[in-house]
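*Asks:* Scrolling down, you'll hit the structures one after another.
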Structure P
């Protein structure tokens, strides 16, 4: 069976980024760079590589910098070329979304009413078929791209709702939504439910849900039916669970590595991971390692 075409990706980017204040007072957290690449750029490239046609950014009026970053700025490119920086102008063009090839929609989420509400804000703008949801502050590095892997496997997963999962240490399950797993075959984990942030002694598994989703279009109806959950917000997890009886739920164990760049430790880990693989930073990394190794103490015989 061929995989249903996933034509739309939703990027919930309205959050205030409070864990990175004061930096995020003026700079959206999605524009914070890993070395020199903003988090949102990784997410955009992942969607483009997966063949998405329409990208919907659910943003906030205070975060207009995202609009400016996402779209091409022809005036800036002309200025750069006039100053002899043609290579940089070309790089900016490659990073921006080409609206001749991809449709771009901006929707405002005026109040922080939850991830489920953010996805629901995109309802009137999605193309027919399943919809992808990408959380840009979950940086997932895969050779093929996490979303590409999920879309390729979507039809054979046997479920209308497919969520990215990773096995986490049991002591960490309380920080994630956890699948109530039934069986596992290859990268697919069939599930009968999800439990939000369970204690390790009652967690049904250690298959943690992270920031990539491929969801049947009926998710919007489920979001309209559910009541506000934790924190008085509409939770995407609640809508998936409410709809799984009709559509089915499976986890997908992607092949790459994930960094929680919504946290300071995760962002630092991502920076170090990218730096260690770039020869330009060999000297800096070497000096850092040297400075943290205690000096050898030589004692007289």
Structure Q
């Protein structure tokens, strides 16, 4: 394994068969250690932080089986229309006080209506004026190239659009749009000059092969920021009774992603509550980025707690 580690550090790209073999045969602790050493060599002690704001909640037309915001399921989630400019500015200011440099507005729905899109463009313009050093991220579902261009023009730097899972499994998770629709959105954003943040959710019944296949699909798309979410089963959704993944599976997934995508920001996102007593240890398995604060419809980790862990472990924001 030391040979593999040195080869990766020098630019070697793991083949899919090699990644599967490493995941299945190397003990967990050794895998964590190697992934962390690769992270340290290629990414240093930097920890990239981001935060998100739920800018429009609920009533989504799509039937994604994991999602509490889908109109197809009765989950009791809060529903509200697009936030106003002042709400967004207030949240951005709160986050900037902690030194968080990436801020994203997220809206529910397959896409975003023409009216909401024009309104959110105005919000982004104002955010860029008030916080010129803030890197803005947008997450508004499926968009076309023209919409991506307009987002770029008002100061958005990154578009977030998850693949969610492997191509093989996607049709079992959602039937109201296709995996290719997601690929097309990513390519539209990249064509417009936006960076793309794209990852997925683990714990939806996928196999190890699905997780690794998703990593290679993201690699093919040249994604530089990959959020890994852990499913938090929501009562009322078809996945409400899913068993939460064990911490070891989560950490091994992070570690193998680091070896497959050594120069990418592998980002812990929603669902870190599943790690329980492994929170500090999780920072030594290949992670180089973190979503902090509250998420979309669930409470995230306390920002102060995350910053304390980062500081105690010697990371730099």
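What follows is calculated from the coordinates using simple rules that are stated; it is not laboratory data. Here the structure is a predicted model, which means the values were calculated and not measured. Cβ atoms are built from the backbone, for glycine too; each structure is taken alone.
*Asks:* Which of P, Q yields 19.0 for mean count of other Cβ atoms within 10 Å over residues 98-105, as computed?
*Replies:* Structure of origin is Q.
*Asks:* Now, a different point. Can you spot which of P, Q the value -12500 was calculated from, given it is helix-only ellipticity at 222 nm (-39500 (n - 2.57) for each DSSP H run of 4 or more, over all residues; to 500)?
*Replies:* Clearly, the read-out refers to Q.
*Asks:* Quick check on the output: 18.8, 55 is Rg and Dmax of the Cα atoms in Å, derived from one of P, Q. Which one produced it?
*Replies:* Clearly, the read-out refers to Q.
*Asks:* If you rank structures P, Q by FRET efficiency 1/(1 + (r/R0)^6) of positions 242 and 266 (r between Cβ atoms, R0 = 25 Å, to 0.05), which sits at the top with the largest value?
*Replies:* Structure Q comes out on top.
*Asks:* For Cα Rg over 2.2 N^0.38 Å, for residues 26-105 alone, which of the structures P, Q scores highest?
*Replies:* Of structures P, Q, the maximum of Cα Rg over 2.2 N^0.38 Å, for residues 26-105 alone occurs in Q.
*Asks:* With distance in nm of label points 7 Å out along Cα→Cβ at positions 18 and 258 computed per structure, which member of P, Q shows the largest figure?
*Replies:* P
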